[in-house]
Every structure is written in C-alpha cells, then in structure tokens.
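Each structure below is given as structure tokens.
No value in this document is a laboratory result; all are computed from the given coordinates. These numbers were taken from a predicted model, which means no experiment stands behind them. Cβ atoms are built from the backbone, for glycine too; each structure is taken alone.
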Structure P
Amino acid sequence: MSNPQLPGKITALVVDDEEIILSFLKRLLNSWGYEAETINTPREAIESIKKNDYDFILLDVKMPDINGQQLYDMIAEFKPSLINRVIFATGDVMNKSTASFLNETQAPVLTKPIDTHELKEHIDKILSVK
C-alpha cells in the first residue's frame, strides 16, 4: 500500500563514498516513503543517472576520483533537468572554490551529520517545484 501523502513513486539517488551514510539515508528515505537508490562511486552514479530519472539526488561534495562538484557539472551536461533537484552534503570545511561553486548553484547544502528535519525541508521544497 502506498503512502497517501506521496502520490506515485518518488525516487531518490544518494551518492556518497561512506557506506554507513548510504545505509542510514536509504533507511531514512525509505521510511519517509521514497524509493532510494544508493551508490558509493561517482562513476556508477553517472551511469545510473544516464539510465534513470530521479525526483531528487543527495550528493556528497567530497569523494575520491570524481568529487560532487565534478559530478554536478556532468549531470548539467547530460541531464540538465536534474540540476535543480540536487541536494549537496558535506562533512568537511569547504575551501573557497567549493563554497563559491555551491553558492553559484544555489543548491541546498547540508552539513554532516545530516539534520533530518532540514533534509526533509529541502526535499519537500524540491518536490513542490515539479
């Protein structure tokens, strides 16, 4: 039985290199009625984003190989409809260039550990713009 507050299936992609964060966010998002897919490498995320449509993406800023900023830029190239559906998460103090990039995107940014109420507010705002 579906959640009456969530018409249809709302899909989320969570990209983070930390398995414990992926596990926590998958459980949390599923408990809110979303269908959450978790991926721990940006390269896998790129392939999944090319093949699937997501209602929102929760994207870690700092990852090895390809960081969140680079992944965001790739999404803007091959699936620009998703760039306004990205929520960034970071556990590190941002350098000037990262802070400047995040400011330019106007995307929501969460600091780890993630405040679940703040996350829900950002998701609700993104979903209200459909």
Structure Q
Amino acid sequence: MINDQIKSRDFWMPFAPSILAERAHDYLINPKNVPAPYMILAFHSTARAKRELRAAMHSYDMTLRPQIVEERWNPAYYALIKQFEKLTGIGAVLNTSYNLHGEPVVCNVADALHVFSNSGLEYLSLGSFLLRKR
C-alpha cells in the first residue's frame, strides 16, 4: 500500500523496520549480535517478526534490513517508537525515506509538502502540526 501511495516502485524494493534496541532479539536472528543502526544489513526474521513486521520485510525471503534505535543516539525517535509499542505491543515501526520514487530525499518543509501533495498519503505530521488531505 505504501509502495502504491508514495514510492510507486516495484515490490522487490523492501521497506525497513526501525526497531527499539531492546526488542531487536524479538524480531531479528542475529546470533553474533552485529550492530545494525543504519539499514544496511539484512537479517533473517523471527516468527514474531513475520506476524508483526510484514510490511517492513522483504516479501521474497522474509529478511529485514533494520535500523536498531538506541535511546541515547536518537531520543525523540526512540520515544516515538516506545509510544507506538505502548499502544500496539510492537516495538518497531516501518521506516522509509520520505521521497517520491526517483526524487531526492526530503530536506526541508517545501520538499515535504511537495511529496505530500503529489502522493497518495492522507496525513503528514510536520513538527507540531498534523496535515490532512480532503
């Protein structure tokens, strides 16, 4: 659905999960405890990940390319995922760059509004504002 709404890209280009550091073992098979803070490594997924993180998983081989989020590195993003976990029981969120397929990543408010206006997204959280399309 997100591929259709914003990315307009092929199914084989997977999204990635941002996972709370203390929940990584719930979702990733990582016997050597390799650090993964940058979405550049792929890991096999656990049964729980297959249930809870399907949208952030490669549809062919069920691997995950995670961003493990440490509170001390990114307190605001960590707090957001932690709040999501309180509401859902899931210690991860889907992560993707905010840009239209073939365009640069959003760098400012004008870019964010351009993507929002030209995509199928219904909502945009921008600072303390929540924008909704009508």
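General observations
- Source structure (of P, Q) for helix-only ellipticity at 222 nm (-39500 (n - 2.57) for each DSSP H run of 4 or more, over all residues; to 500), computed value -6500: Q
- Among P, Q, which structure scores highest (criterion: percent of Cα pairs over 21 Å apart): Q
- Winner on mean count of other Cβ atoms within 10 Å over residues 69-76 once structures P, Q are ranked, highest first: P
- Taking relative contact order in percent (Cα under 8 Å, 6 or more apart) as the criterion, the highest value among P, Q goes to Q.
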